[in-house]
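As structure tokens, here come the structures.
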Structure 1
Amino acid sequence: MREPLASVVGVGASTVGRHTDELEHEIMIPVLLDAVADAGVSKSDLDSFVLSSPRPYIEQKYFATFLAAYLDLPVEDILLETHGNGMSGALAFDIAVDRIASGHAKVAVALGVSKETHISTGEHLQWSMRMVGDVDFHTPFGMTSISWYAMNATAYMHEYGVGRRELAEVAVKNRRHAAANPIAQFRELITVDDVLDSRPIVRPLHLLDVPPRSDGAAAVIVVAPELADKFRGDPVHVLSRGHYHEGIHQISTRPRSLTSFPAAARAASKAYEAAGIAPADIDVAEVYAPCSIVEVILSESLGFFPEGGGVKAALEGRTTSQGDKAMCTSGGCTSRGHPPMATPLYNVVEAVEQLRAESGERQVPGAEFALTSAELGDYNSTLIHVFGRGETL
């Protein structure tokens, strides 16, 4: 196994839900303070400050430098915002890790905040439709991200003979995980019938198959591996990363599978090779899966199960916290909640807490290796990070 790129020594995350009475920095500051306390670092230790850019409808522009000024925080190495839609938080984390791995910084923080619930659904959808496909051709017809995932679901169900009840089990499983997660947006248990009886969104997906609109913030502190033990005795190491972009903008001009994510498969392959492990070694995967069908397809594209085997594995309980390939133990996007620009950082927080054995009732027994993923749109681009528990290296 190769030397780690960096080590995570501190994490913090707000509850996910409605924070309409708070400004973005008011959500973010307590989370950052929690991460700093968790790491045992001081403000003066922070060399790099990498922020996931908030949504365009944030009131305070130029947010990264505003936040640094609010904190009275001089930054030696780098201060910047990253933007890549749903991948933004993962890019912030990736850059923070890279600043450590390249030797430019000893301590870096990746943080992000997403405030979604203070604007109307109509305004939110207008932004969303302009991000999916071609603004001159697809947007006028009302194409949204959820409608594209619905096509994934329809194709998958047809190709592999999967019914709606079977697919709904994924949402039910994730709600069980969320019920044990104190920061989750939705914690009340649901049944398959609840999923099927919920309001249709885009056939065949219903309300409980898709993510809610959510507010939230998360922060992750990474340090040089040789310094990790100085801050805490149970660091989580960032073993590798992998990225691939297919060169398409969600809706491809060339024939493309609706039942697999080639970019995820390629990015994951790079990450496994760089970490010196195989898909079978991953104990927990906290993935960016906005809909139930996305988690299923990802479970196959990441090499956990054969094509068409993702739903069967879920039905067998293999993706629960007690299964051999636990997925979305936080409750995932559908139940933990989905503040998009921060969601990948929430994924890192969950992976770290699992490897520290701090996840309570949703703990994966003996977890040694974890994986997180993020995407740009229908997984046309994927960023993967692989983590390992300190004593396993």
Structure 2
Amino acid sequence: MKTKIRRIAVVGLPMLQSVHNLGSVAIANYAERRGNWRFVLGAEATVEAFQYLRTVDCDGAIVRILSPAMGREARKVRVPLINVSAWLDHPGVPTIRHDYQTCGRLAAEYLLAKGFRRFGCVMVPGGCIPKRSKMFLETIQKNGLTAGVFHLHIPKPFLRQPISTAERKRFLEWLRTLQPPAALALMDDWDAPALMTICREAGLEIPRDLVVISIGIHNETLALCPVPLTAVQEDHETQMKAVVEHLEQMMSGRPLAETLIEVPPLGVVERASTATLAIENREVARVLEHLRVHLNEPINIAAVADQLGLSRATLDRRFLEETGRTPHDYLVQQRIQAAKEMLSANTPDSLEKIARACGFTNRRRLNLVFKQVTGALPAQWRRTAGPLSEPSAP
């Protein structure tokens, strides 16, 4: 029996254009595996697009509802559809969305575990932002702390656009109220490249003085950030797999058991913007930053101490007081972590190349230290380790 072709419309996700959006890629992959889906409409999320959707010859639709008006128009569409946006609490149509309250909690717990006690939070207009910020701020408050909040005024949330001169100045002034070491949480990532640049203009080095984390991340944004941005990573694969399966069920005339599903995030993916600890001692903070930046180079700890006008013993003692380990132990741990990440990524690089990329003089030295720390040789780790699912620990 020939499989029926399903004609699918998409509103609010870039399915019919060349954009490397994780959600769109996941939908396309699952649709390709199913084999009988054809995308017949790709439109931006506007009220007019939802009105037009009622005239399109399609069997089902995947949409992002971003306002009450879009929700009203979506409820008039006669074909089965699934909303993938968390913009509205109750959109009135079947919805499979990310669990942004859990995202906010994970971001706060991650920063607290690094020892941060001073926080800033950047909010933008938008229906789903309160879900992202609610648990972040509550988790901070449960630990007896508070976070300064900056409301970024932008005309169209979640669209990449220049930040006005007035807003840049206002944000710059607010940043100067954050005393290093501090943590800055962005409730979305669209403006992250510009905001991180303004942080530098304020004299705050990332991550030495200020660490930055985003709730959610888009690959398009990540490539533009001046420092690779740590983020709570949504689980687009699980979300879109559920979207495809549930929409197929609806198009086959079977009712859904649940009309609202929230998909938990994968966790925090640590990148360079938070690759440090909260260090009150600024000399130790500078050493941490030096070790991080020069991880793959030969490093003489005594020479680093001398540059600060300290003896090696004094630096070791202060570093130990702040971090619980010596500079040498910290450096070894970071190099081993970097090697683990390269090995787990299943790159074609030789062990000799990985060794040098992680600051070891050669493969033999990597083997020796890796075995001492992990109990396994790098080659064994490469064969048995899957992709890393947890953030690295500084």
Rank structures 1, 2 by mean count of other Cβ atoms within 10 Å over residues 142-149 and report only the one at the top, that is, the highest.
1
Value 25, calculated as relative contact order in percent (Cα under 8 Å, 6 or more apart) from one of 1, 2, is from structure 1
Structures 1, 2 compared on mean count of other Cβ atoms within 10 Å over residues 30-37: the greatest is 1
Supply the structure label, taken from 1, 2, corresponding to helix-only ellipticity at 222 nm (-39500 (n - 2.57) for each DSSP H run of 4 or more, over all residues; to 500) with the calculated value -10500.
1
To test your reading of the models, identify which of 1, 2 gives 124 for volume of the Cα convex hull per residue in Å³ when calculated.
1
From which structure (1, 2) was semi-axes √(5λ) of the Cα gyration tensor in Å, for residues 174-253 alone calculated, if the value obtained is 36, 24, 11?
1
Given a value of 2.1 for distance in nm of label points 7 Å out along Cα→Cβ at positions 214 and 382, calculated from one of 1, 2, which structure does it belong to?
1
When mean count of other Cβ atoms within 10 Å over residues 230-237 is calculated for each of the structures 1, 2, which structure yields the highest value?
2
Structure responsible for 19.2, with mean count of other Cβ atoms within 10 Å over residues 270-277 calculated and labels 1, 2 on offer:
1
By the measure FRET efficiency 1/(1 + (r/R0)^6) of positions 46 and 246 (r between Cβ atoms, R0 = 41 Å, to 0.05), tell me the structure among 1, 2 with the highest figure.
2
Among 1, 2, structure where distance in nm of label points 7 Å out along Cα→Cβ at positions 54 and 78 as derived comes to 2.3
1
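Every read-out reported here was derived from the displayed coordinates using simple, explicitly stated rules and does not represent laboratory data. On a predicted model such as this, the values are computed, not experimentally measured, just so you know. Cβ atoms are built from the backbone, for glycine too; each structure is taken alone.
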